[in-house]
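Next up: some structures, all given as structure tokens.
Only the coordinates and a few stated rules stand behind these numbers; no lab work does. Everything numeric here is computed off the predicted structure, so don't read it as measured data. Cβ atoms are built from the backbone, for glycine too; each structure is taken alone.
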Structure P
Amino acid sequence: MSEQREFDVIVWGATGFTGRLVAEYIFNQYGSQDIVRWAMAGRNQAKLEKVRAEVADDTVPLITADSQDEDSLVAMVKRGKVIATTVGPYGKYGSKLVAACVAHQTHYCDLAGEVLWMREMIDEHHEAAKANGTKIVHTCGFDSIPSDMGVFYMQKEAMAQTGQPAKRIKMRVRAFKGEMSGGTYASLNDTLEKAQANKKLYGVLMNPYSLNPSGMQEGSDKPDLQSVIYDKTAKSWIYPFIMAGINTKVVRRSNALAGFPYGKDFRYDEAVMSGDGVGGRLKAYGNAATLGVLMMAKPGSMLKSVVDRVLPSPGEGPDAAKREAGFYNLRFFVTLHDDSMAVGKVTGDRDPGYGSTSKMLAEAAISLAKDKTPAVAGVLTPAVAIGDPLLTRLEANAGLTFSFEKMS
């Protein structure tokens, strides 16, 4: 990025529920234009003015653009170092924005968890972005920063304490409080609709390495857990984690893009813990059944209409009290190179889908704009694109904690 840009960060989608939270966080944490030069952007000037009056002040500039109007997108991206977008589903609204960012060397970060669309963006833009120094960074929210940066941190500690990377890590969701975001549900719907319309796309969803670079899409990891089993390592019954299908692929892409610092035989998987004993087993089967209903709800079906009424729509979300009462606690069971064990933890101090996600996206964007990040470019992951500077910001500002303890 050779020329001076007017803004460090432009928050695109600031009138939506999550975009509003991102703008509110940046204003409360960094003020208006002193530490971070930033702007709020969206389609509607009147709505932008209304949201700005509620979460910031009139010193924050406003930009109008439309996700389907390439000229307006180009005009916007040329004004900022980084575009942070909350406008999803990204498969419907994100492609022209990514193309504009790559063409005009503007770094980009989003909350995408859409495997099929991300594969498209990798295929279409990775080489061009790599060549001109642009960082396109997907999955900068709950999917997949806690997983991607969690493994990044655990491997750093493994290397520091043993001199070699861990050969396997199991991430287990120990506890959380919060609801699925409307945007996440809309993105899931978009992905499933595409796969149901084109059965060949199921191969992309099922391949554990489908986000890896071409020629690196094989390994020893199996598809994500689809049943209820007892995990002796975690000493708990476990069941499928709805975010595993994106998180695990992002972690593997990080490893591949970085030249396999975790090892070419590194194994990683995710699941949710429900506890030991009969109670834990019953809870696992009950929650797995609920997840199964969600995944089987086909577009146009009566079941889908019921699920749609229960889950939030894009632009909806919990109030401040519920967001602040939320949290998550992730455990990382680490098998070291000599088969000894370590246990790591990543926690967040807000609900994962909104409160914590908005802070993570904001810090990722600011880090891309302000910090000395690794000298790599392309369609990247948070760990590869930002790495240590993001880890520092997450702990200092965004309410995340990271810990690692080698077992004796």
Structure Q
Amino acid sequence: MNFSWWFAKKIGFGKTNKNNLSTTIIRIGQIAVAIGILVALITVSTGIGARKGIKQKLADFNGHITIRPYNSNQSFNSDSLSIHQDFYPEFKEVPEITHVQAIATKSGIIRTADNFSGVVLKGVGTDFDTLRFKPYMLKGNFPKISKDSLSTEVAVPQKIANEMHFDVDSSFVVYFIGDSGKPVYRRYKISGIFRTDIKDFDDIYILGDIKQVQRLNHWDQNTVGGFELFAKDIEKLDQVTQKVNDNIDFSLYAQSATSTFSQINDWIEVFDTNIFVVLFIMMVVVAINMIMVLLILILERTHSIGLLKTMGATNWRIRKIFIYYALFIMVPGLVIGNLVGISLLLIQKFFKLIKLPADNYYLSYAPVHLDLFQILMLNLAAILISAVVLTVPSWLISRITPNQAMKIKE
């Protein structure tokens, strides 16, 4: 058995350590470790949760990747594109793609007796993933869309519904500009009200039958405005988008959701910086506290150090004893910090007690992402960093001679 490890356990967990003068300092060190790991867990879990949550919302509404004609304009009105593509309805060349759906958009204006609002009708077909969109529905149901009949049902965002005083089963008229430049109007019935908390969507988009857009644009049923693709891993969209571009016709181009909404993506990346800063500060605080604890332990046990040197123990072996001792002191702090932190995160995950202003954060509550590997890595990093840092104050042991130690004891 390793002597340094065994001796450190003896003084760390032995009865002789229960009522000495260093107990208070040890408790302070353990509390610092507990708070450090608690803050680190909350920062990483909520930071990554927010990043994933916002990206997922962008993708759920707009697709992880969109495919449009290469010369597509930047307006809200879709250019025409044949639905007969090698990648539709299944993208076999890129196995990372799990689902493909056709869409088309057309801009218009909702007008009532006392108000009006600019909107974009996003037409979707029977291939639309309604299960993915279901969490955003607040009232009613997603429009019923079939292959054989033209549906007049639409889902509208809560913001537009409130501004226009609409509710489920309300009907309204949307004015569109036809090919000849003359206004064309269509009446729709609200089947459901949704909210994504993404301003770019909730301000203007209404969802309805793609055949409505095809009819407005005088397209046949085989013409669409583009395709939305969904990938297995949202964190690898750039790589998957490149593979998609390599496997589609040169007249088409694919763009990831993070690229389409670059401003939102840049804001999301701030989370990574904040996470790093908070983790760095917490690790520094924990390291400083453990250094303080180790120095006090060394000074308190100067006589023991002298005795061990008299018996032939090397400086490095004694230093290892105190490094192990300090790490043993960390264990209760780590356990308590993990228990409290994970408990708080689970409460937030299931009960969503902490709310956020959606206009600023694109989320209505603080999201939580819990990952066992991530938790283990945080704890392991705390232990390894402390072990490395503690080698510096342990150098004090090499300055203590047996004669000095015995004089201090006397």
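One table, with the values for the structure above:
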| quantity | calculated |
| --- | --- |
| Per relative contact order in percent (Cα under 8 Å, 6 or more apart), the highest-valued of structures P, Q | Q |
| At a computed -0.55, -0.61, -0.67 (log10 I(q)/I(0) by the Debye sum over Cα atoms at q = 0.08, 0.09, 0.10 Å⁻¹, for residues 115-338 alone), which of P, Q | Q |
| Which of P, Q yields -16000 [helix-only ellipticity at 222 nm (-39500 (n - 2.57) for each DSSP H run of 4 or more, over all residues; to 500), calculated] | Q |
| Which of P, Q leads on FRET efficiency 1/(1 + (r/R0)^6) of positions 83 and 347 (r between Cβ atoms, R0 = 30 Å, to 0.05), largest value | P |
| If Cα Rg over 2.2 N^0.38 Å, for residues 51-154 alone is computed and equals 1.22, the structure in P, Q | Q |
| If semi-axes √(5λ) of the Cα gyration tensor in Å is computed and equals 65, 22, 15, the structure in P, Q | Q |
| Structure (P, Q) behind the derived value 0.6 of distance in nm of label points 7 Å out along Cα→Cβ at positions 171 and 251 | P |
